[in-house]
Structure 1
Amino acid sequence: MEGKITYESIDDYISKFPLEIQEMLSTIRKVIKEAAPEAKEKISYQMPTFELHGNLVHFAVFKNHIGFYPTPNGIDAFREELSVYKGAKGSVQFPLNQPMPYELISKIVKFRVAENIKKAEDKRK
């Protein structure tokens, strides 16, 4: 049996998918970068991850959806807008056959940035 796929970078991750999925992933990445320009990119849990004073958000492709992981707080804060999607405590599923809610992703990332900055400042006090 083959070993698990490991990704070197977000570019590497995105490159493994069909073109239309690559476009969605690249746009999600761009939206996150614009909402969190200070955040660093990495691969964590084999998913594209952005971190700023700790993990901000992860995202990943599955058979029928893109999973977006903004922590339970990120989900709770946007419970109403996210109610049209399947999700769990710290995640939401954006179906591949529907328009990606890029504006909502941006709002959630900005919320997470503010949350992580505040947490880091509180820790410093």
Structure 2
Amino acid sequence: MTVRTIPPELLDRLHDNDPGLTAELLQDPDVQRINRIALDWSGAWHLDTGGSDHPDGETIDVSVRFAARIPVRPVRLIAEGCGLSRGEVERLIVQGKLVSAVRLSGKLSGDFTFTLKH
């Protein structure tokens, strides 16, 4: 593209090597597809459940918020955060003891909530 077609604000950010712009562009699915890039997000997330101070039988409501669009597998995140195996998490889903408004299988990169009933 020619320089004249780039909006002035964007051109200034490009000239300034703006790190925020770099982050925005790297997370843009179109930029990733066109440039054939894939980001490795391993180890980039952590679910803090506050430890094991939750008594048995308690219902725990958890909100997961993303500072950046990091694709995660909710089952894996929940398993690691709650100290369970992925198989146990999947069994809890089937038993209706782990519920969410979003599908927990596959990958997500947007905020979601889930409820864990012990």
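Every read-out reported here was derived from the displayed coordinates using simple, explicitly stated rules and does not represent laboratory data. In this text, all values refer to a predicted model and were calculated from it rather than measured experimentally. Cβ atoms are built from the backbone, for glycine too; each structure is taken alone.
Structure summary
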item: For Cα extents along the principal axes in Å, for residues 27-74 alone computed as 50, 17, 16, the structure of 1, 2 it came from; result: 2
item: Read-out relative contact order in percent (Cα under 8 Å, 6 or more apart), computed value 22, structure in 1, 2; result: 1
item: At a computed 1.1 (distance in nm of label points 7 Å out along Cα→Cβ at positions 19 and 67), which of 1, 2; result: 2
item: Origin of the value 19.3, 64, where Rg and Dmax of the Cα atoms in Å was derived from one of 1, 2; result: 2
item: Identity of the structure behind -10000 (criterion: helix-only ellipticity at 222 nm (-39500 (n - 2.57) for each DSSP H run of 4 or more, over all residues; to 500), calculated), options 1, 2; result: 2
